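Below you'll find the structures, each written out as structure tokens.
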Structure P
Amino acid sequence: MYSVNYHRAASLADAGKLLKTGDAKLLSGGMTLLPAMKTRLAAPSDLVDISRIDALKGIKVSGKNVTIGAATTHYEVSTNEKLAKVCPALAHLASLIGDPAVRHRGTIGGSIANNDPAADYPAAMLALGATIVTNKREIAAEKFFKGLFETALKDGEIVTAVTFTAPANAGYEKFRNPASRYAMVGVFVAKGKGVTVAVTGAGDDGVFRSKELEAALSKNFDASALAGVSVPAKGLMSDMHASAEYRAHLITVMAKRAVTQANAA
């Protein structure tokens, strides 16, 4: 790792100013950025640490309305009792991320802003119809995630929180890479006014909604409704871990498990 200037932001406004310094990058948990810097895949001139800003931390639940600060760790999401009562699927999702070290350092805002194609949170945000709040505006999840490692964030824009209304039922299951625990396929299902099914780890362009699974589950929100339903392999990822055809099969399998989990909650 080469020399870099480190700044600890005292406030969100302070972070915004520091972000204009050279080729500065935000640092929260650092789960992706620091390894990228070690391998020279990223070489920022400055790091702006926002992990100590209290305004970016915490989980607020009011009825079915949920707000999670961007600097809230995966561990905090996975163990928050109020969140677990209204949306146990999201708490379960957070408990599956990485290992204890990652869960205690990684943050929901950092994960969403990075938009790794195998990350878990993007599927939840898309299925829950969440809103991504930044220091400048609010962005619907369906417009936020643009592709592999690409989002609607503009220069100087900082994710501050995510908000959503908890659905009546929701579930998440993933087929994990045994080494990294990233999702080779992850499926988040939610039933509220309608049914939404979001898939991570499989799409060539990152997270996406499955119209085939949504149509079947809208008629009957039960795993049995997915019998015989297939997801096209076209547009899915093929790599050393799994072919597009295998991922297509896994999507349906994980969806069945997610629906069963949702109905059991």
Structure Q
Amino acid sequence: MEPAPPALLSRTEDGVATLTIRHPAKRNAMTPGMWRELPPLLKKLAADPAVRALVLTGADDTFCAGADISTLRDSAGPSQRLAVAAEEALAAFPKPTVAAVRGHCVGGGCQLAVACDLRFAAESALFGITPAKLGIVYPASSTRRLVRLVGPSAAKHLLFSGELIGAERALRTGLVDETHPDDALEARVTGFARGLAARSQLTQAAAKEFADGQADAARVAHWEREAEGSGEAAEGVAAFLERRAPRFTWQP
């Protein structure tokens, strides 16, 4: 049987889009074509009103082993630029994003996970950022994002050493937000993502911008206007008083 070709697979259910990295022959390593495919796929999902949250994961028992090293033989530059463009597109996705991590989350895989809003990991997961093992300069934008997440010292440990760390240490440093037994991760991520999909996208979109540092006067005024005209707060209060689930309708 021919091995399954590298692919990014997406499906949407209950308001949650699940985007799966699949390249089983290389532990879900990203090829240039996969890096190139990710931004337009994210743009399509962002524009879909049925999508209210996004889960990024890997096929089978691993998340992503990074870039396909065989594509870096001549020069890492082009692949690295594609990876940064994909990372930036994921970070800019206007709805909540969760990385569900099993197995190895290494190099470019960790780059993608860090670009998500949240990271939930299986207890057996391993994390690493390994450009020092290849003589590659890690992108400045990716380094800054990592530092904002885990702090300068933990970022330097990962980048200087290229060592893999377990889920418990990743949780302690802030690289991941939750860890779960391997057989419980999928249920937790599914339930959490469905909960996100039921919440106000207005609240989430504004919070995402503010948390990411986009809180200048113009953006604050923008979100104040959106809140005033959206009816989201009225619906939320009415639902609470009527003891029912809210029906939030605002779309980014």
Structure R
Amino acid sequence: MSTLAATVAVATTLLAGAAMAQPVKPTIVLVHGAFADSSSWNGVISSLQQKGYRTVAVANPLRCVSGDARLVSDVVASIAGPVVLVGHSYGGQVISNAVKGHANVKSLVYVAAFAPEAGEAAADLAGRFPGGTLGEALAPPVKLAGGGVDLYIDQAKFRDQFAHDVPAEATALMAAGQRPITEAALTEKSGEPAWKSLPSYFVYGDGDKNIPAKALGFMAERAGSKRTVVIKGGSHVVMVSQPKSIAELIDEAAR
């Protein structure tokens, strides 16, 4: 019995040691962009959860780069263990500015997203290359009592502009529930970007009408992208139309 007990004790110790040696999976923090909301990540979240990842989809206020980045920074600060930050569209600029002081952020994933250099604004980058038609698709601005305006995509133009590769029934719901962004957020200059010091990954569709594909390719190359995935015919919301492809790239960034 004593021999059996000793064997069990050794086996238990070895198993515990092996468990401790297993690397901790990063938490995936997802940040949506303009005209979207956290539910735009649902398909990606489902795939990531199947792979064993904990996920957090942040409700991005879309008010200003500095303030939105502080909110994401606070979320990251609340997480014990490694983090992979994922940003869509304007959310890419937010994650680029949210990393400072957080050594637990291990990599960045830009999903049809802005990756500005210091001093650049999202509006600057979107207008630098041909192919973007967002300005023509916007509804009349909503004036805010405190100053400035909120921007929405005209619901009648939403699918063609934003999500042409998503079923019409789904895009009708997306159009009605879209989150507005302030004009000020799109024109606010970015700070020193995190992609200069962290491995970054990019994925976008070559049919994107919000941010021209040439602009997205330029930003990916400038950031030294570890891997760039271009989805043929993909819209601005490839995380909705191609969630498994996005989850696979996030998984690669996490590993």
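Read the figures in this text as sums done on the coordinates, not as results from a lab. Please read all numbers here as calculations on a predicted model, not as lab measurements. Cβ atoms are built from the backbone, for glycine too; each structure is taken alone.
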Test item: distance in nm of label points 7 Å out along Cα→Cβ at positions 24 and 128 calculated as 2.9, pick one of P, Q, R
P
Work out the source of -14000 here, i.e. which of P, Q, R gives that when helix-only ellipticity at 222 nm (-39500 (n - 2.57) for each DSSP H run of 4 or more, over all residues; to 500) is computed.
Q
